[in-house]
Structure P
Amino acid sequence: MQKTKKSPKFYLALIIFSLVGQVAWVVENMYLNVFIYKMFNASAESISAMVAASAIAATVTTLLIGALSDKIGKRKLFICGGYILWGISIWSFAAIRMDVINALFPAVASAASLGVTLVIITDCVMTFFGSSANDACFNAWLTDSTDDTNRGAVEGINAMMPLVAILVVFGGFMGLDQSKEESWTLIFGIIGTVVLVLGIAGFFLIEEKPVKTEGNQSYFANIFYGFRPGVIRENKMLYFTLVGVAVFNISIQIFMPYLILYYTVTLGMDNYVLIFAPAIIVAAAFTGLYGRVYDRKGFGAAIIPTLIMLMVGYVILYFCRSTALVFIGSLIMMCGYLGTGAMLGAKVRTHTPENRSGMFQGLRIFSQVLIPGVIGPAIGAAILKNADTIVNSDGTTSFVPNENIFLGAFIAIVFAWLVMMPLLKKEKHYG
């Protein structure tokens, strides 16, 4: 089959919308964890609660807005408008400061606890706009715009962006003292502005892909379309893949919310960005190129090597402490993480019914974000329940993440492997 070529404008929109979207999600998934840890001495349980609340908000939003975009047959308006509001919502975190809280709520028993609560609430609002734009509509547009001849290559580019975003965010702001409130004001201000500006630019960059709305039922029927027994029977391979996505991402979420804290607090790598920047660049490049393996050889041949890489990375990170070995372990882990995610993402797009991609984005987020976002961090918090603590300069204490988060992630990926083995066999029967 001859490969369908995409225009340079398509790839420009893919790269910058995917990258900037992931930059915003780095703020949501990793930087907010550091923010409430540094500013409000948040516990592992608080971080777990924030991740879970955001996961629920993302799933509900994607179900509602994905179905709505299918119903009206438009993606571009939701993408651009969502990015604009997403940027504004990121700005709002700059107002959550101890001095502001003490001024507005002088009688509150614990300003730090209230700060954590306000961050969680604001995070859910931000997630609504971000998931509307990115999870629901940008991903539906990406599915609409690709086919079996180019999906692996496109998904490889899309999947490499989380690591590039980490490099951009942490590299760009590594010189700031994250224990100071003014540093966070600058961080949220810059990232919010970039997201907002891209939303405006998107009206000129995104080429609207026509979506057929004939045969669509009522909006509320569309919301629950993917949960119907008949739809599940007709799309067995899609649902097998979504189960694999859920278990894989549980493994990732066991350690990911605590990864930066592990590097900086546990290992004392204050300059970890300089150390791991090469690893991030190599892993991102690997993922961008590796997507072609899916297009040429198929899902099974592509995903097994990346699963092995992920497991090897976990083993090295669990046993090793030296900078060189932690670097190697992180590189292998990140290649396996993004490579596996890209292969699963391409597989999901391959089996998503045509002109129904918006309806199925909610299911994708259900397996990729909600289930892992609730279960994974909770497992991580349980693992760290009796972790060592340190005393801060103000007399408060904070937990110290330990290597057991990688052991928990390894055990979870073993379960993911068991799930994916039947998936590979089923693939022969269901196509």
Structure Q
Amino acid sequence: MEKLVIEGGKPLHGRVKISGAKNAALPLIAASLLAPGIHVLHNVPDLRDTRTILTLLESLGLSWERDGSTLRIDGSGLKYSEASYDLVKTMRASVLVLGPLLARLGKAKVSLPGGCAIGARPINFHLKGLEQMGVQCDLEQGYVDASIAGRLQGGRIYFDVPSVGGTENLLMAAALAEGLTIIKNAAREPEIGNLIDMLNSMGAKIKGKDSDRLEIMGVEKLTAAENRIIPDRIEAGTYAIAVAAAGGDAIIEDCEPHHLPSLVEKLQMAGIDVEIGDTFLRIRSKGIQQPIKAVDVTTMPYPGYPTDLQAQFMALMTCSEGVCVVHETIFENRFMHVAELQRMGASIQIDGRTAMVKGLVGKTLTGAPVMATDLRASSSLVIAGLVANGRTDISRIYHLERGYEDIVGKLSGLGAVVWKENE
């Protein structure tokens, strides 16, 4: 098993290119189950999670080939309807095959999902929505066993809380349902818009992109299509925060700044110089040499502040002047990085879903051996390591590799001293 080693205290300068969005690639790959033929996806990141879902598709009968960041998936060979625990246990997004399998085969047996241990994240929204479309769903021995006689039926679906995965699963199912499906209080993340574009290019009839009310008029069949994965806004945000914390002058290119409105506002409130272009962000910061202002953050569904950037922002706030309050409203267990930041000298107190971060004011974090507990927690430890005096060893970096493509190469390109070692 490998670990990541960082020698901190080096400002970041240069350019870093953002990869395709993991959270967009996974549902678009799953959507290839909906139609036979060759689906072509561009700007697909090479990550542990994308490799996992492609292996899952292989187990269902599909084939694929990769050429750089272009992926060709042949949806013609679909013949199996069971997604086993061995594959699904490592990645929650595997549950996204449930809707497409039901729409195309009328049945699906999918293991309850795993992934990062950041909260319960139940799939009841997915199941209740499918039941509204006529599906019989049973939970047996850790599996969802779902089936329907004939086609799915259009339904009226309301989410008590916007669910990204639930919205994506039901969009794919409804695309081949009979009649009209309406999803109210749908999630509005850019990755869902990317999926809607793909489904419509396949022949679906979906209205309401970027809104919380989606209308899907089902069609009898879909066809293979060609689409491009949007840039990863969480990766872009992570590098922006890293430059803000470590100091330096860097351009984050090939990104979509308008997908990060709340982060840009928070960075500017913290006193960070942010230049916004059409496809880039330029971050200029003196790091701890010029104290960063403490800024409170509350995570919210899009377009609010993303939960996937909460841990990274907390790492930045350890360098601030003053006290900030971080309130996590999405996942109940998303403070597992706090204990590791405390090992590096951070002053953080937790009360339920609220963390109070007291900036070090003139001091800095100290390198230490730490352990990644989930994907975004691991990136917060990378940021802390870039800031800290001395050496930081981050173990269990398989979490990091689920969502960040070539992070060692990209950070090294910005001047960071970072490498991998065997544990």
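What follows is calculated from the coordinates using simple rules that are stated; it is not laboratory data. Everything quoted here is computed from the prediction, not taken from an experiment. Cβ atoms are built from the backbone, for glycine too; each structure is taken alone.
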* Out of P, Q, choose the structure whose coordinates give Rg/Rh (Cα atoms, Kirkwood Rh) equal to 0.96 when calculated. => P
* **At a computed -24000 (helix-only ellipticity at 222 nm (-39500 (n - 2.57) for each DSSP H run of 4 or more, over all residues; to 500)), which of P, Q** => P
* Structure fact -> Comparing P, Q on distance in nm of label points 7 Å out along Cα→Cβ at positions 224 and 384, the highest sits with Q
* relative contact order in percent (Cα under 8 Å, 6 or more apart) was computed and gave 28; which structure, P, Q, did it come from? -> P
